[in-house]
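In the part that follows, the structures are each spelled out as C-alpha cells.
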Structure I
Amino acid sequence: MGLATKNVSGQNQFQALAYPFEMKEAQLSDNKIMAYTDLGKGEPILFIHGLASYAPAWKYTVNELSKSYRCIVVDLIGYGKSSKGQYKANMSFHTQYLFELMDHLAINSTHIVGHSMGGQIALKMAVEKPEKVKTLLLMAPAGIETFTAQEKKIFKNSTTPQSIAEVSDEQYRANLALNFYKMDERAEFMYEDRMKIKSDEQFMDYSYVVAEGVMGMLNEPIFDQLQVITQPTLICYGLEDRLIPNTYLHKELTTNKIGEIAKESIPNSELKMIPDAGHFVHFDQPKKVNEIMKNFLENN
C-alpha cells in the first residue's frame with residue numbers, strides 16, 4: 001500500500017477545509033483513501049473521532065501529547081478528507097480500515113484514544129485483535145449505554161441520510177452546542193466547516209455514512225464483550241454530558257452511572273469524571289484531560 005498524492009475526485013469542499021495539521025493520505029483496500037496526520041515521536045497513539053466529527057476535533061489533545069508520543073490522527077473513511085461513498089460504515093467497517101492503516105504505517109501495536117463512537121470502535125479493536133492494542137483511553141465512549149429493540153427502531157426511523165443532510169443551520173448549531181459544556185469561539189470552526197461541506201456534491205454520501213454509524217453502534221453492541229478486555233483502560237466522561245445517556249429514552253440514567261457501569265464492566269479500568277465538561281470532554285477541559293491522559297500513559 002502506498003501513499004496517494006491526489007485529492008479524491010469530487011471532494012472539493014471537504015478537501016478545502018483548513019486543518020490545524022497537515023494531512024497525509026493512505027491508499028487502503030477497495031481503493032479507499034484514509035486521511036491522517038502523523039505527529040511527534042515515541043510510542044504510537046491512534047486517535048479515533050466520533051460520529052459526524054473529524055480529525056481537527058483532537059487539536060488541543062494532539063498539540064500536547066505529540067510532545068512525547070507519535071500521534072496518528074485520522075479522518076475515518078467517509079469523513080473529512082477521506083474517501084466518500086454510500087458505505088455500510090458500521091463498527092466492523094471502521095475497524096477493518098483502521099487495522100489496515102496500522103499495517104500501512106508498520107505499527108504492530110498502539111495506544112488508542114477514542115471519542116464517543118470512536119470509543120466504541122476502539123473497544124471493538126481491543127476485542128478483535130488484543131495483541132494490537134496496548135491501552136485504551138476512552139473519551140465519553142459510546143457502547144456502554146444499551147438499547148432495547150424498540151429503542152433501536154426509534155433511532156432507525158428518526159435517523160436517515162435525508163434527516164441529517166436537511167437539518168437547518170440554526171438546528172445544527174443547537175445540536176452542535178449540545179456536545180459542549182459551553183460552546184465558545186474555540187469550537188466555532190466546527191460550525192463553519194459544516195456550512196462549507198453542505199454544498200459539496202458528496203455531502204449526501206457523508207450524511208449516509210453518519211446515519212450508518214448510528215445504526216452500526218446499535219447493531220454491533222460491544223457491552224457484552226467488555227469483560228474480555230484486558231488492556232489498561234482509562235474512561236473519561238464530562239459530568240455535564242448531555243448526549244450520554246440519551247435523556248429522551250433513559251431518563252433514569254446519569255452520566256456518572258454510565259461511567260460506573262463502564263468501570264465495573266472493563267476489568268483493568270479506571271474512571272475519571274470531569275467537572276465543567278460535556279460530551280467533548282477532551283475539548284471542554286483540555287488541560288485537565290491531557291494531564292490525566294499523560295499520567296495514565298506514563299503508568300501503563
Structure II
Amino acid sequence: MTQDNRTAVTGFILLGFSEIHELQPLLFTMLLFLYILTLMANTLIVVVINGDHTFDTPMYFFLTHLSCLDVCYLSVIIPIMLENLLVQKMGISMVGCAIQMFLFLLFGVAECFLLAAMAFDQYVAICYPLHYGVIMSRIVRKKLVVASYVCETAVGLVHTIITFSLPFCALVINHFFCEIQPLLELLCGDTSLSEIQVIAVAVFAIMVPFLMIIFSYLPTILKMPSVEGRHKTSTCSSHLLVVILFYGTASSTYLQPKSSYSPPIDKLLSLAYSILTPLLNPIIYSLRNKEVKEALTKQWRKFIFP
C-alpha cells in the first residue's frame with residue numbers, strides 16, 4: 001500500500017484458523033457447545049447467588065461480577081470466531097475492529113483486577129477473620145469493583161485510541177479477532193513507541209494484579225494447617241492454576257516485542273487466556289463450592305417438585 005492511500009483503509013480481513021482448514025468444522029462445533037454451556041453455567045450462578053440471601057457476602061458479590069464478566073468477555077470473541085470458521089476469511093470494518101479490541105481489553109483487564117480483589121478477600125477472611133466484616137464492608141467491595149472497571153476503561157481507551165490513530169499499511173489480520181499484537185504488524189513505519197506503550201500498560205494491567213494474587217494466596221495457604229485448611233488449600237491451588245494459566249499466557253503475548261511475534265503460537269496463547277480460562281472460572285470458583293452446589297440442588301428440586 002502506497003504512502004498516498006494509507007488512510008484509505010476502512011476495514012480488515014481476519015484469517016482466523018485458515019491454516020487448519022480441515023479441522024474447522026470440529027472446532028466450530030466444540031466452540032459453539034462450550035460457549036452455550038458457559039453462558040448457561042454463568043447465568044445459573046448469577047441467578048442462584050442473587051436469589052438467595054445467604055450469599056450476601058463479599059465472596060459471592062465478586063463471583064457474580066466474575067460470571068457477568070466471563071459472559072461479556074466470551075461474547076466479544078466467540079461469535080466472531082464462529083462466523084469466521086464458517087466463512088473462512090471474514091471482513092470486519094475498522095470501526096468494528098476498534099470496538100471489538102476496546103471491549104476485549106475492557107472485560108479482560110477488569111477480570112485481571114477482579115481476580116486480584118477476590119484473592120485479597122480470601123486473604124482477609126483467613127488471616128484477619130475478626131476484622132473481616134470491617135475490612136470487607138459493602139462500601140469497600142463496591143469500591144474494588146468500581147476500581148476494576150475504571151482501570152479496564154482507561155487501558156481499553158489508551159490502547160484503542162493510540163493503535164487506531166496510526167496509519168495502517170496492510171489489511172490482513174493473521175488472527176481470529178482484533179488483538180493488539182497482530183494489529184501492530186499492520187502499522188506503517190516505526191512502531192517502537194507503540195510496542196513500549198503496550199508493554200508498559202501490560203505490566204500495570206497484568207503483572208500488578210498477578211503479584212497481588214500471589215502475595216495474597218501464599219500467607220493464606222500457610223495459615224491453614226487443619227483438615228478443613230487442607231481442603232481450602234486444595235481449592236486455593238485450583239484457583240492459582242487458573243490464575244497462572246490466565247496471567248501467564250496473557251503476559252507471554254503482551255510482554256513480548258513485535259519482532260518475536262509468531263501468529264501460530266500467539267493464537268494458541270490467545271485461546272488459553274481469552275476462551276479457556278473463562279470456561280474454567282465457573283467450575284473452579286463456583287461449581288466446586290459446596291454452598292453453591294447445595295443452592296443449585298435446592299433450586300433444582302423446587303423446579304422439579306414445585
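Throughout, read-outs are computed from the coordinates displayed, never taken from laboratory work. Because the structure is predicted, anything quoted here is derived from the model rather than measured. Cβ atoms are built from the backbone, for glycine too; each structure is taken alone.
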Ranked by distance in nm of label points 7 Å out along Cα→Cβ at positions 29 and 253, the structure on top of I, II with the greatest value is I
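Comparing structures I, II by relative contact order in percent (Cα under 8 Å, 6 or more apart), which one has the largest value?
Details: I: 20; II: 25.
Sorting by relative contact order in percent (Cα under 8 Å, 6 or more apart) in descending order puts II first.
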State the single structure among I, II that was used to calculate helix-only ellipticity at 222 nm (-39500 (n - 2.57) for each DSSP H run of 4 or more, over all residues; to 500), giving -11500. I
Identify the structure, out of I, II, from whose coordinates Rg/Rh (Cα atoms, Kirkwood Rh) was calculated to give 0.93. I
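The value 3.5 for distance in nm of label points 7 Å out along Cα→Cβ at positions 93 and 181 was derived from one model only; which of I, II is it? If you can, show how the numbers build up before the last one.
Details: I: 3.5; II: 2.9.
This value belongs to structure I.
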